[in-house]
1. As an exercise: relative contact order in percent (Cα under 8 Å, 6 or more apart), calculated from one structure in P, Q, equals 26. Which structure is it?
2. Starting from the value -26000: which structure in P, Q was helix-only ellipticity at 222 nm (-39500 (n - 2.57) for each DSSP H run of 4 or more, over all residues; to 500) calculated from?
3. If Rg/Rh (Cα atoms, Kirkwood Rh) is calculated from each of P, Q, which structure is the one that comes out at 0.95?
4. Can you say which of P, Q returns 9.2 when mean count of other Cβ atoms within 10 Å over residues 20-27 is computed?
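Please treat every number below as a calculation from the coordinates, not as lab data. Treat the numbers as computed from the prediction; the structure is a model and nothing was measured. Cβ atoms are built from the backbone, for glycine too; each structure is taken alone.
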Structure P
Amino acid sequence: MILILTACSSSTDDKPEYILPKEKMVAFLIDSHMKEGQLTAAKISKDSARVLFKDIEQDLYKEHDIDSVQFLESYHYYLDHVEQLADIYDAVIDSLSLKEKVLINEGN
């Protein structure tokens, strides 16, 4: 009986240790989207942008002290936990919107 209660009391949403915390995902995604935006604004061909972004992405992984496998495994984890992914993207969108407003105000 004790084993059954213990098994039932453990949460199925326990996040594995290797999964990036939401805050780290938010920071990485903000920087990633900012770099993508810069490439788009540079008005270079899509093929060139793709090649450049691969290099930029590797630099972002180093800057955030993660690797592509850890990021992708974390992203897939959050895809399976949509409420948490929604929280992450809400924070990313809020942050990017704020950065946009600051840039617009600096331009005026």
Structure Q
Amino acid sequence: MKVKTITAPLTDEVLSQLKVGDLVHLSGKIFTGRDAVLPNIVKMIEQGTLKEHGIDLEGGVIFHTAVSPAGVGPTSSNKLEIEGTMPQLTEAGIRMHLGKGELKKETIEMLS
């Protein structure tokens, strides 16, 4: 299978060419966010202060992370503090969430 190379920020055109099971090489600006930080980003979205902090989420990718003695790695995207922020983050411009764990059916439908 051929690897598709994509670069963030992502466009709707690029995303429309991806299918479940595609192998992807992703580069570009990728935000990282622990479960503790994402609700704070949502607060900034609600307050309209993202730009004041130099944050532009349009076409963005968020890697759901956790810190361990080994460094930074993926965390479960289905934690309430993460999955619960996906609607607002998506509405604010995030186009891809990276993490692990099974999401609720409602979340998957919202992201589709």
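1. Attributed to the structure labelled Q.
2. P
3. Q
4. Q
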